[in-house]
Structure 1
Amino acid sequence: MIHFTVLLGVSLALLVIPFSIATSRKKYRGRHLPGPRALPFIGNILDLLAHSLLKTLRQWANEFGPIMQVRVLQKNLIILNTMEAVSEVLNKRKNLYSNRPWFHMAGELMTAHESIIFSQSNESWKRRRRCAIQGLRPTKKRAFQREQQKMRDALLYRLGKNPDEFREEIRLCSARQILSPLYGLVPQSSQDKIVRLGEFLSEEVSGAAVLGNYAVDLFPILKYVPPSLPGMGFMDRARNVRELLQVTIMEPFLFAVNQSEASESFSSNFVLEQLASDTTEPPDVHESDIKWAAYSLYVAGVETTLVSVLLFIALMIQNQDRQNKGREEIEQVLPPGKMPLHDDIVNLPFCQSLVKETLRLYPPIPLGLPHMASVDDEYLGYHIPRNSIMVPNIWAIAHDPRLYGKPDEFIPERFMDRTEDVLDPSAYIFGFGRRMCPGLDFGMDSVNLICLSILASFNMTHKKDRKGNDIVSELEFGEETVSSMPKPFQCRFEPTPRYFEWQASMKE
């Protein structure tokens, strides 16, 4: 049915494009940006949709350099392929590039521009981002870390009981690690309503953010076509997401406000602070801002944590020698029966390097969410037209051979070399400029704690068949969402002596 939708969109767009071309021609100083040859009217759409997007962009990056232009109809997509380009444009000139392009499906039709992630750079976005930053302020860090450690302990216990269900158990822990400090809410199963709804909505919205998954993002005029026509089912899908979003946002928020056990959570504390204010001025932050700030942190944090931990496990299976070396470091540093805590991580540099190399080799979000140029600008003598869509190519940065030798190989030792200043992947996997994730420290704390605790507790190997042979699962990815979520794979978890010592200490 999407073929009919695309055909309808093309037909309607062709009525508008000639007028757009005639009214938008301007002469600019500066060189034209390099990029692949674009076809009339449709630009590079066919190239982007025909093959793996990351492979196509990597090939173009090698050919055209640090900055290149890709055309999609009358839109400029400017791809930033190096850390230097991203730092100069999106970080140093953040005031000029803090806006988002218009996400027609994910931003407008599904989330009504309410989410911090997709909304424009307007007053409500500023309030919600400020709300998120204040809610995660450093004075709250210890309380959040205590919650993360509780959820970690529950994960280790459940993994020991249900190792074959590790994907679901890590999904539950990822949700708990964020729902607990945000709302004081602790779901008991990965099948709990709030967990499943959050997972479903995350998949729906992140899938809608991928160029080409919905024709309406290529042909926005489809929003105004009667929904009863063939190929317009995306409108019903968007409405369903909007309705479920209200449930997912309201239920945990009301729990946080009404339940005493949620008194240390992000949402209830912020609400109480506003209610306790005796000022007669209108509050700086509205209730809707708190709801959407909390939800945005939840949906972004759960998937990033889940993806990162699953990839860590997959790479430990493939790199048994590095896994053993990391566990040996834990044995040397920590006393028997103790699991890593946040304060221990700094004393486990090789274990940290295992996590860093996981995030570098497979960035959780390989293509950063796009920014938009609010003015005409220049970089390296190239003209950047106003309203250009700026896409940070995180995958290209993470695999830049100038930054990382043998970039396609898993080499955690690169971060142990004190003679070189190797770029930490946290410099680019959490976004840029004013769109940098406000939960950066919270997210890294969570990922490090879970990964290092699993490493301390279990030897991760291939599953065996009935004859005792390894069942080797290739690490594969889907391309329908913005994340590097791996497809399901198998893993055998063998408890370590430290795990049994820890269990015994927990019973005392």
Structure 2
Amino acid sequence: MQDVIEQVSPVIRLHAADTVGIARTAITKGALLEPYGIVAQQDIPAGHKLALHAVPKGQLVKRYGQVIGFASNDIAAGEHVHLHNLCMEDFDRALEEAAEKRTPAQPAALAPGARSDTFMGIRRADGRVATRNFIGILTTVNCSATVARAIESHFQSRIEEQFPNVDGVVALTQNFGCGIGAKTETMATLRRTLTGYAKHPNFAAVLVVGLGCESNQIADLFQFSGMQENDRLRSMTIQGAGGTQKAIKEGIALIEQMLPAANQVERTPANVSEIILALECGGSDSYSGISANPALGYAVDRIVAQGGTAILSETSEIYGAEHLLTHRAVSKEVGDKLIKRIEWWEDYCSRTGSEMNNNPSAGNKAGGLTTILEKSLGGIAKAGTTPLVDVYEYAEPVLAKGLVFMDTPGYDPMAVTGQVAGGANLLCFTTGRGSAFGCKPVPSMKLCSNDALWQRQEEDIDVNCGGIVSGTESLEEVGERIYQQILRMASGEKTKSENFGYGNLEFVPWIKGAIM
């Protein structure tokens, strides 16, 4: 946003080149809209777009100084701009040319002499830092899900008093693991995801539960990942235990053996460089790209400058705005990796009869978002302004420091599952419509884009960013509040979703291929 938002205007203009402005609050037909000297042609809902000048049919429409679509009809100044007169058409985004001509960005760094902030984390034996301390139960196949949940249920009311340093026992079950070719990309992706969770620092210990005859054999999973059984990693099968009840009993006994050691932890100061922050948005509205997303981006810049990591994802939701990331890549190779993921999605959609522009949901549209280009431009604001240092496949271990991108679908639980498998130990989730998402074993901090949502759904929201829209707070002030809340969350302060118990059912690995 290059222009300062006019605090007195009912219309928010984000860039001098913009064709449209955003209604700060609901605007009634006939209202004079200063300082633009235009009259509202219809009632304009809060957060929706209106034309700042006339736009002939077929001409580009811009927001954030970028193309968000084309006028499908002649649009008059002051007219509501949405699904009825704004469409997306193919246009030359020149991906490869953009990657070739840009100057490689320089990685962010802490100012000379500045000291890194700290949070209270849990240092694991391998040196990584945890933000939570769970015992996990993972399943190789859907057939073992019921047993895993029964084991989890046994401990729900038995942990806090006896093992106060353990955040809980959580079963993360999934619907696949059989009917998949052992050597397929689909199986490799599933195993990579399970491996990422099994090795995650937020798990003090993990029990892997299988049926016994599934395609995704425990032995094959362990060989794939290089994992070996030890005091913090155990496995069992229902068939090997002799049936359901015996398996539940065996699983309970194994968890009971893990609990004393899991409880022997303490939080100690850790540098911000140990933070691996997953970035997500869900139920976005038109305000999201004005308030919550760029304010989160401010916090991301703070973290990255201190050596931390942030993971942007949802490839289908950066579509049309990927050039803003390739221009920030630290090398041509990194930019090319992102372009190849975009091209994979274009091919994937063409083969399945889908369109990249079918992404905006009903809630997105009700909140004023019209095209995937508009949604993508706002979504990328979560990534702040720092350089893009690497691009990862789904659930691939994230080893780089700085801003990275992970290839995931736009479906929130599936995207977050990949980020956590990659090593994210915190999650910031922006919403304009009211998501209540949670994720175990990683805390999920919810940021809302507008005051109305905060007033309606405060019980689910951790930080209200609506003051940016109403003009009562600056982006930097809200961004600093987010940053400080991230440090508190990393130090053990519970999020709203944690208090409600969200996260057990949100483990959703990405299954790309055929199920036989």
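All of the numbers you see were taken from the coordinates with simple rules; none came from a lab. Small disclaimer: the values here were computed from a predicted structure and weren't measured. Cβ atoms are built from the backbone, for glycine too; each structure is taken alone.
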Worksheet entry | Among 1, 2, structure where FRET efficiency 1/(1 + (r/R0)^6) of positions 43 and 171 (r between Cβ atoms, R0 = 41 Å, to 0.05) as derived comes to 0.60 | 1
Worksheet entry | Identity of the structure behind 1.1 (criterion: distance in nm of label points 7 Å out along Cα→Cβ at positions 195 and 227, calculated), options 1, 2 | 2
Item to complete: Using the calculated result 2.5 for distance in nm of label points 7 Å out along Cα→Cβ at positions 403 and 443, pick out the matching structure from 1, 2.
Response: 2
Discussion item. Quick check for you: by relative contact order in percent (Cα under 8 Å, 6 or more apart), which of 1, 2 is greatest?
Written reply: 1
Worksheet item: So helix-only ellipticity at 222 nm (-39500 (n - 2.57) for each DSSP H run of 4 or more, over all residues; to 500), computed for just one structure, reads -16000; which one of 1, 2 is that?
Response: 1
